[in-house]
Every structure is written in structure tokens, then in C-alpha cells.
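For reference, the structures are reproduced in the following blocks.
The numbers here are math on the coordinates, done by the rules we state, and not lab data. All values reported here derive from a predicted model rather than from experimental measurement. Cβ atoms are built from the backbone, for glycine too; each structure is taken alone.
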Structure 1
Amino acid sequence: MRIPLIVAALALAVAGCAVDTASPARAAERFHAALSAHREDAACALLARKTADELPDPGQTCAGALRELRLGPGGAVTSVSVWGDHAQVRLAGDTLFLTRFGDAWRVKAAGCEPVRDLPYECEVEG
């Protein structure tokens, strides 16, 4: 009788530790959907505050900076990796890095490409 209880308890414990990859994936998709719809203000609202603050040049808005960058289409999600409050979402046309703030995932970097043995180089970062 103890073995089924132990197995059930282990199953619940493992299920309770499952990593949520859907939320950062949705945030990345929403960011690129806003860009595709030319709703740069909505895309800026999905950026981490530091990223949104550092993106524009002096006298420029966040939306204006995103519009000027003309990031390519995101495409379908190909993979998601989550480490605590940080995530990497790979789309067919982009790689994004996100950070969780409370219940919301925000884009910390986008338009990222790997650079051989170095970290990613990103067009949007903060």
C-alpha cells in the first residue's frame, strides 16, 4: 500500500515542479505580433523597463526606435528554455531573451543572433 502512495506523491511533486514554457513563448509571440501589426507602442509595453528606457536615442520614443530597427518577422516558436526568472525563446526568425517580473514575462532582448564563441548580439537589449 505504501508504494502506490509514494509513487503518487512523487508524481505530484514532479508535476508541481514543471517549468512553464508557454508563458514566455506567448510573450515573445505577442511582441512580434505587435511589431508585424505596426503597433510599436504595444511592443514597447512588452519590453522590460530597462530595455524600453535604453532603446531610444535622445529625443526618440521607444516606438520610434523599434520602427526604425525594422526587426524581421518572428515566425513560429521553435524552442523555449527557462532558467528561474529568465527565458530564451527561439522563433523561426528571431531569438529573444525574456525576464519574469511578477506574473508577467517581459522582453529583455530581441533581434538576437549567436556570434560564434561569444554571447548573442542583439538589436534590442537593456
Structure 2
Amino acid sequence: MSMEGVRLLKTRALNAYERVLDALEAGDYDWAIFLLEQAFRLLIKYILALKLGYFPRVHSISRLLEEAEEVSNEFPDFLARYRNQIAVLEDAYIASRYYPRRYREEDVRDKLEIFKELLELVERHEE
């Protein structure tokens, strides 16, 4: 993957995060949690592509964080700390497509802080 392609992953992650904030403001929590899952996944794929030159073609945030152990052991530690919240995000990816599940504001808000922490972690390992 070209460096331009790698950078695009982070750009898309940050754009998805901005759309999460828009959806929250509009009260569209189902869309917000779906977009937040996308932001998480794209950000992890970015650091994997940047540091390892590839990322696995999976839809699991947990699996991507496990793979990121090759970048730093901080990533599996992050997964261990937030496993339950990450599981909700992974479920939202499936539920938004196939099940009539509704999400609430608090389902999204607590995960926003986790995304910010992930972003800080990724940015520490960019160099």
C-alpha cells in the first residue's frame, strides 16, 4: 500500500469520527455507533499499514488490536481494558445491518472517550 493510501486510512477514521459527532448532535445514535465502529477499525488498520505494511482483512476490532501487538504491547493492553465496550461496537456493526436494535446516547458517548484514547495511542506510535 502506498503512503498516500496509508494516510487515507487515518483521514477516513478522523472523518468518520467527525460524522459521529454530527450524528450525536442530531440524535441519530444508531448511525453514530455504526460510524464509531468504522472509525475504530480504520484507525487500527492505519497503524498496522503504517508500521507493518499490511492489515488483516477482518471486521473485528479485537482481532485488529491483537494483530497490533506487533507494533506495541500497548494495543493488546488497550483491548484488555476495553474488551466489553469494543464488543458492543463489534455487535453494532452486525446489528446495524441485520437486526432491529436501537442504540442510546450513552451507548455512544462512553466509547467516544475510548476512541480518543486509541487515537493518542496510535499517534504515539506513528514515528
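For this structure, a couple of remarks:
- Test item: helix-only ellipticity at 222 nm (-39500 (n - 2.57) for each DSSP H run of 4 or more, over all residues; to 500) calculated as -11500, pick one of 1, 2: 1
- Each of 1, 2 could give relative contact order in percent (Cα under 8 Å, 6 or more apart), but the derived value 22 comes from 1.
- If volume of the Cα convex hull per residue in Å³ is computed and equals 94, the structure in 1, 2: 2
- Winner on distance in nm of label points 7 Å out along Cα→Cβ at positions 89 and 105 once structures 1, 2 are ranked, highest first: 2
- For 2.6 (distance in nm of label points 7 Å out along Cα→Cβ at positions 25 and 41, calculated) the corresponding structure among 1, 2: 2
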